[in-house]
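Nothing in this text is a laboratory measurement; each read-out follows from the coordinates by a stated rule. Quantities reported herein were computed from a predicted structural model and do not represent experimental measurements. Cβ atoms are built from the backbone, for glycine too; each structure is taken alone.
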Structure 1
Amino acid sequence: MDKIVIQGGTRLNGEIVIGGAKNSAIKLMAVCLLTDKPVFLKNMPRLRDTRSMSELLSHLGVSINLSGSDKMTLHAESLSSSTAPYELVRKMRASFNVLGPLLARSGFAKVSLPGGCAIGARPVDLHLKAMESFGAKIKLEEGYVIASAKAGLKGAEITFPFISVGATEHAMLTAVLAEGETVLNNAACEPEIVDLANCLNAMGAKVSGAGRPRISIIGVSSLKGVDYSVVPDRIEAGTYALAAATVGGTVKLSNICKDHLGALWPLIEQAGAKLTFDRTSVLIERNGTNLRAVDVDTQAYPGFPTDLQAQFMTMMCLAEGTSIIRENIFENRFMHCPELSRMGADIDVRGREAIVRGVKELKGAPVMATDLRASASLISAGMAAEGETHVGRVYHLDRGFENIEIKLRNCGANITRESE
């Protein structure tokens, strides 16, 4: 098992190119199940999660070819199976979203209940209720969801009781081949939702309203192939922006969509860093300015992303004053706090609220990653700390960050990957 070893105290200076969005790429890979024509995806990140999705799609009969550093061709000319087994689905909960496309394509699907990071309850009941609204018969048997729609799927009006990115995307993937109109109310509005809709529309789907709480989908009889580029990863961009502000120095992030992080940029500036934007890049500078405490509440998009909460907390650990961080999305997403405390952070967790009292310095220590985004927060802490930090369980990190140690080392960080 690998670990990340960091010698702290070095400022970051250089440029980092942001890759394609993990949270979008996985769902875009699933669209190949909706057509017998090739799907060409560009700006694809090479991650553990995309590899896991590739393994599952290959099991279902999809031909997958990689070319260059960021291109992927998926061709589901015919499906050899409609069963997604536990040993493949358990690796990544987003792979559960093959259920709807399989159901729409062949009228039957057997998909294992998912696994994934332990950051709180993320039930699939919204997904299953959506499938039932389309007319599918659903039963649970020995840890599997068995869905059938012998008469085909019918459009439906679905109102989600709370905002769910996964359920919104799953319903979209299913509705595009359902007969008639589907309306999704209280839909998620994330940029990844818009990216999925844009890809589906390029294939001949009729999706309107993506990015707003009400999405309308007119079903079509078939979809064509597509050549599509994945949107840049806003969470990767936010992670490196926060790392630069935390550690100090001057870092340029290129291939970003500024508007996708509208809730983050003002908070980084309030904390003491200077931001300069170009059309597709941002320059983060903090040279000599002390960090200041800033409160933050995580919210559904366009609010502050829960996927940047841990990274923001690391920055606040070194800020002057006291900040309050409220986690409103997941009920168990403060597992990184004890690890930061091992490095000298002063954090008091009270339910969904963390009170962070800034300290003058952090000390290097052996710590363990508890989930994907927490692992990135510990790397930022290690770079800002005095001494050596070892971050274990970096298999979490590899799910969502491509070559993070190389990108940071190119900016001057003293960071290496070692086998334990």
Structure 2
Amino acid sequence: MDRIRIVGGNPLNGVIPISGAKNAALPLMIASLLTDDTLTLENLPHLADVEQLQRILGNHGVDIAVVGRRERQDGAYARTVHFTARTIVDTTAPYELVSKMRASFWVIGPLLARMGEARVSLPGGCAIGTRPVDLFIDGLRHLGAEIDIDNGYVDARAPKGLIGGRYVFPKVSVGATHVMLMAATLARGQTVIENAAREPEVVDLANCLIAMGAKISGAGTSIITIDGVAALSGARHRVLPDRIETGTYAMAVAMTGGDVLLQNTSEKLLENALLALRRSGTEITAEAGGIRVRRNGGDILPVDVTTDPFPGFPTDLQAQFMALMSRANGISHITETIFENRFMHVQELARLGAQVSLSGQTATVTGVPVLRGAPVMATDLRASVSLVIAGLAAEGETVVNRVYHLDRGFERLEEKLTNCGAVVERISG
């Protein structure tokens, strides 16, 4: 099993190209099931989750063609991939595939909308909370689907097609918003989704669906209206930049010091997180084609944050921000409101010398002047990268074990950090 070895103490200086967003790429790939034409996605990141979803889509009959292994585009590596679901050969998404990645459950929406049926295993994924599928099921029932759960599978049927309706999410859910948005594009009549997720990835999916012929308004607000159409066509769409990768590298620079241009990204994608970084004493400026992050001397200041759905502070940056606050000059408080079990990184940060105490869903972080390298264990995707950026600032050597989590969401992480002066290497086996 691969490990990552880090020798800390070097500031980061240079350019880091930001990849296409994993959290946008996955629903965009799944949207290819809605049409028998070709959906072409540019700037698709090369990640384990993307590869796994390609296998799942292939199981349904999607033909996938990659244009070159890697293409040089706008200073960043990216891929262009063509998805053609001309014939759906299987409407079942089996346990052995779906259990490896939670987002693959989302195929239920397009399969049900286009084929009138879907049998999808209950999902797996990171162990950061229960994340039930109740909202998905309830929402699809409001579009006329008949749904049963049997032997770990969700059986959904709409033999006469889905019918538009109004659905109010009892809580904001990005995944359920993606599913409802895709399903409603082929439903008869109008669908109104209230308390919808407002994340940029939802807007990106809506823009792609509109390019395919869908009639959607309100994406990016809490109320989305979809007027169903008889069929969707193919389209060409560029995946938006990864705001979580952007925030992660910005926090790495804030933690180690240095001066880095984060290329091919935008402040608008994560204004709340960048505000927290500015309050910590980090200089952040927008430049043509990216964001410049600097911290050259000076203390890291303590900042309190609470995770919230967009436009709030992202839960996917909570672990990274805790790593940063572990070196702050003072006490900070981090409250997690999205997932009930997303503090598993605390005990691993403590191995590096971080001082963190937990009370319910709030972590109190007392900054220390020095972190020291140690062997640590990744517990999930975002926790694993928090250990990497902590290791960059720690004295001595840090070895991060179980880095397959990192490969799910960070493209060429070691290369990007090494190019900016970090001492990072992958140890295989």
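Which structure, out of 1, 2, was distance in nm of label points 7 Å out along Cα→Cβ at positions 376 and 392 derived from, given a value of 2.4?
It must be structure 1, since only it matches.
Output the label of whichever structure in 1, 2 has the greatest value of distance in nm of label points 7 Å out along Cα→Cβ at positions 112 and 344.
When distance in nm of label points 7 Å out along Cα→Cβ at positions 112 and 344 is computed for each of 1, 2, structure 1 gives the biggest number.
Of structures 1, 2, which gives 8.4 when mean projected area of the Cα convex hull in nm², for residues 224-327 alone is computed from the coordinates? Could the numbers behind the result be given before it?
Values: 1: 7.3; 2: 8.4.
Of the options listed, only 2 reproduces it.
Matching task: 1.9 is the computed value of distance in nm of label points 7 Å out along Cα→Cβ at positions 192 and 216. Pick the structure from 1, 2. Walk me through the intermediate numbers first.
Numbers: 1: 2.7; 2: 1.9.
Going through each structure in turn, the value belongs to 2.
When mean count of other Cβ atoms within 10 Å over residues 248-255 is calculated, the result is 20.1; to which of the structures 1, 2 does this value belong?
On the way: 1: 20.1; 2: 27.8.
Among 1, 2, the structure yielding 20.1 for mean count of other Cβ atoms within 10 Å over residues 248-255 is 1.
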